[in-house]
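Given below, in the form of structure tokens, are the structures.
What follows draws every value from the coordinates through simple rules; no lab data is involved. This structure is a prediction, so every number in the text was calculated from the model and none was measured. Cβ atoms are built from the backbone, for glycine too; each structure is taken alone.
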Structure I
Amino acid sequence: MTIDELKNLVCKTIDDNSDKLISLAKNLESTPELGFKEEKTAEKVCNFFKELNLTYKDKLALTGVKAKLKEHSSGPNVAILGELDGVICFDSEIANKETGASHTCGHNLQITTMLGAALGLKLSGIENELKGNVTFMGVPAEEYIEIEYRQKLREEGKLHFLAGKQELIYRGELDDVDIAMMMHSLKDCPEPTVAIGETSNGFLGKTIQYIGQAAHAAEAPHSGINALNAAMLGIMGINALRETFRDEDSIRVHPIITKGGDTVNSVPSDVRMESYVRANNVKAMKLTNEKVDRALIAGGYAIGAKTIINTIPGHLPLKCSKNLNNIFEKNSKSLLPENKVLDAGHFAASTDMGDISNLIPSIHPFIGGVSGALHTKYFKVEDYYGACILPAKLMAMTVIDLLFNNAENAKEVIDSYTPTFENKEEYIKFLEDCFERKVH
């Protein structure tokens, strides 16, 4: 068969099963779960792999799942990823009313895309035409939330890192992967559209605790040490630093207070915060992190409160493979009008796909079919074909481009890529060095 015949066959197979895939996307939307708790979602992925007669491994990094197209193969291994977790958005109509978990970031569409590509490549029966293998992965905990919960898992020895893909890398589940691909929903874009992602911010995560002294807020406030005031001064200090943030570094710092006190008639003695420090390069992340620490410590010093800052590794900046993007873009233009294939440029948010992209060639295209902003109650799927069927085809088509003709395109993508780290061990050491605790 020619390469075009293979692509047509796989796309037809996906189209023939589009109702099933769309039903899956809606079903996943109805049962959102938060990171490292995605047991029902993982079970649905496992069941889909079973239906395809794909051997799988589960409970990877607690809830992750992966399967391979072939039992045995030689040649490059291309991974297609989908994220299992939801994000907290209590005011969304599709949120779990108890946990706030919702698929207002479209991860259910990622999972459906990944499984749709698996279906197309498996049921079309073309695997023997491909030199190499394809790994399909449902990955946990991309949303970097519930930090205290994840820190507890780490203290219990259940996790080493707090993000799903970092943990999978640490546990060796990507050791045999040479190329990685994953899509993400494109905000405010209801029509079928592809935006080719290039870069994103990375970030460091922070938890902050101010410890003061309780006192009666009306009768004896002078006897207390107001930890909430210390936190407010710390935030004001961060805001005063914003004029020092260089535009070209795309810096974002956005703290929240997670505990503001215990009772309204007591001077707050225990106040907690969380924050991200984001930038598009590691040097700016680290420099800004030091500035933020100084501001936070100054807030405690001014009031006389004790300041405890825990810094933890977040996500690395995304750097997409240009050659791999070019292949995906060409396929996109074969299925969409040229004006519906866009350049996404830089993405100010962060993803742990960035970590993978600093180790192996990766892409992270953005896909339309949804309206509203990410992580808000306004996020809504408008076109399921555009949101999950189209990208399933594009992922499968790109796999064919990579692994057809003795995998020459895959080899070229791999050879043209320069990793940030020489090996996995250097990457792990970098992350471990990001863990830091300051007490003042």
Structure II
Amino acid sequence: MRSHRSFSSRGRAGLPLARHGSRMRPNWPKASTRQLQSHRLIPPFVSEPRVAIAYDCLFPINSGGGERVYRRIAEVLSERGSHVDYVTRAQWDGPAPQATFSVVPVWRGAIYDSMGTRTPASAVKFALALFRHFRARRGSYDLVIVSALPVLNVFAVQLALAGRKTFVVTDWLEVWGWRQWRAYSGALMGTVASVLQFVAIRLGHLHTVNSDFTGSRIRGYRRGATPVTLGLVDLVGTAPAATTQRGEEPYLIFIGRHIADKRLIDLLPALLEARTQISDLRLVIVGSGPETAAVKARVTELGLDEAVSLVGRVSDDKLHTLLAGARALVNPSRREGFGLVVAEAAAVATPSVVVAGPDNAAAELVQNGVNGAVATSVQPVELATAIVTVVNAGESLRKSTHVWFETERIASGLSRSIERIFDAYRSAKTR
């Protein structure tokens, strides 16, 4: 027989007692939700989404700009309280590298050929591994950030999660035209890649990009797209002892992989030209790659053996010392998704020289006379003119370079960009 609830007597402090069958207990007054929260009896709680990041490289095993971006995104999301799986390929023996997030290897293999070009076979294999991972965990993630490099990643994730309400963010380090694809991958594979990119841009709920010009290309392919440009300047952190003073011997520094797109070989004739005005100017080259041998041969051919030092890969401390002592960072690359090295240089008050071009996002970061100079081309005279201008500007330019960095670090931080991603995610959940 169902018991009837009725007030039958009063207990201590005059509180009415509620009868539940044979039991008597105080009938405490109910407070409103607002009252309880104001007295911290019920702490406000907002669930952070479960997140996966899909990319086939991982910093610091791989040291490119994209790798640093994705790792930092994973760290920021973890700091916010999200569980984050970084879904990648295995490049180590034994346990996965330590991180504040979960590193989840799904495939093992090389992704570059001997010339430093990504191979189609590795793209297919990693995409299949991504598909299997996300298909088996269709209910495990609320938000997935997938790198569109290579573009098959986008199709794999989208297909695996078809029919789910998972919010998919496609991140575009770069968006290429079909001519560039054909030049990179050949006529057949380049055409296929261009078509796949065209279709992939129409997938997912949100695009993120590293530069405004990449964002404009996204909008050109998908009308109504509102890509979020990631603020990445603060990725480099702050230099504890940044100084605008430099040593007596002036030198330039190049940092990066020695591949054709970096146009390192074109920097050498420009150095020769610049030395006609600054006779003791030297160049320190950091990094290595498929073109290292050709660079060494060109150095000797131009008679620059005493003026150029190829130091290979160096430790972080050594890199910091070299960068902080340089008169300028020179990055003649034709293709940069962001150009994080420009921000790294500015953090230690070193201005940059970059080259204007339709695929060079680094040029967006450099303001003539503020934190460096933008050369019109890699022709020796044009590039040398920009180099000499920056070196001769001296300490005043180094001071304004550091001011630029401190300003941009606050105004263009990654945390703000992630909040915009979360705003889009929350908005989609309420629909």
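Comparing relative contact order in percent (Cα under 8 Å, 6 or more apart) across structures I, II, which is largest? Before the final figure, lay out each step's value.
Values: I: 22; II: 11.
When relative contact order in percent (Cα under 8 Å, 6 or more apart) is calculated for I, II, structure I comes out on top.
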For Kirkwood radius over Cα pairs in Å computed as 24.5, the structure of I, II it came from: II
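With mean count of other Cβ atoms within 10 Å over residues 77-84 computed per structure, which member of I, II shows the largest figure? Walk me through the intermediate numbers first.
Values: I: 28.2; II: 17.8.
Ranking I, II on mean count of other Cβ atoms within 10 Å over residues 77-84, first place is I.
Using Cα Rg over 2.2 N^0.38 Å, for residues 117-252 alone, single out the structure from I, II with the greatest value.
On the way: I: 1.66; II: 1.32.
If we compare Cα Rg over 2.2 N^0.38 Å, for residues 117-252 alone over I, II, the biggest value is for I.
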Among I, II, which structure scores highest (criterion: mean count of other Cβ atoms within 10 Å over residues 93-100): I
